[in-house]
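Novice: The structures come next, written out as structure tokens.
Nothing in this text is a laboratory measurement; each read-out follows from the coordinates by a stated rule. Please read all numbers here as calculations on a predicted model, not as lab measurements. Cβ atoms are built from the backbone, for glycine too; each structure is taken alone.
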Structure I
Amino acid sequence: MEFSTRSMSILLKQETDKQVSEAAANQLGEALEKFSEDVAKDAISLAAEDGYQTVKSRYIKEALTQIRDREVKHSYL
């Protein structure tokens, strides 16, 4: 999966009236790609633990919660 530079630039520009560099747009795309891979992997594992081959929205939500909770724990270490 790739997030296009153009899409990331548009996303950033929607939040500011400042100019957005191509490098910044690329960096955001890379970060979102890594984050979405982590969410997908966790959601797939959760579905498998419940005996499902289908990843349902509840598994995405649970994966997001788990990732948030891991980040909070790591931020205090």
Structure II
Amino acid sequence: MRILSARVLRARHLKDLGRVEAMVMLLVKPEGQAPPYEARVLTSAPARAPGAAPLRDRLLASAKLLHAIHAQDLPRGRRAA
């Protein structure tokens, strides 16, 4: 599986939790001849993380990881929604 593109569709600041929640759209190319598909992943990251990567990068990385974990749990031939 390869991630061809990733972008934040919308985000909101959860002030009481100190986190940012975001809906991320991934364009995923499965292995083999299967066509690319879109996956939307809801994720969150700390709003402030001194010394860490920028917020956008952390949200995208989190979404990619969550999708990869979810995709492993699906039977072959099925794709994550």
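Novice: State the single structure among I, II that was used to calculate helix-only ellipticity at 222 nm (-39500 (n - 2.57) for each DSSP H run of 4 or more, over all residues; to 500), giving -8000.
Specialist: Working: I: -25000; II: -8000.
Derived from the structure labelled II.
Novice: Additional query: For the read-out Cα Rg over 2.2 N^0.38 Å, a value of 1.37 was computed from one structure; give its label from I, II. Kindly include the intermediate steps, with their values, before the conclusion.
Specialist: Numbers: I: 1.37; II: 1.18.
So the calculation was done on I.
Novice: Say we calculate mean count of other Cβ atoms within 10 Å over residues 20-27 for every structure; which of I, II gives the highest result?
Specialist: On the way: I: 13.6; II: 18.8.
Ranking I, II on mean count of other Cβ atoms within 10 Å over residues 20-27, first place is II.
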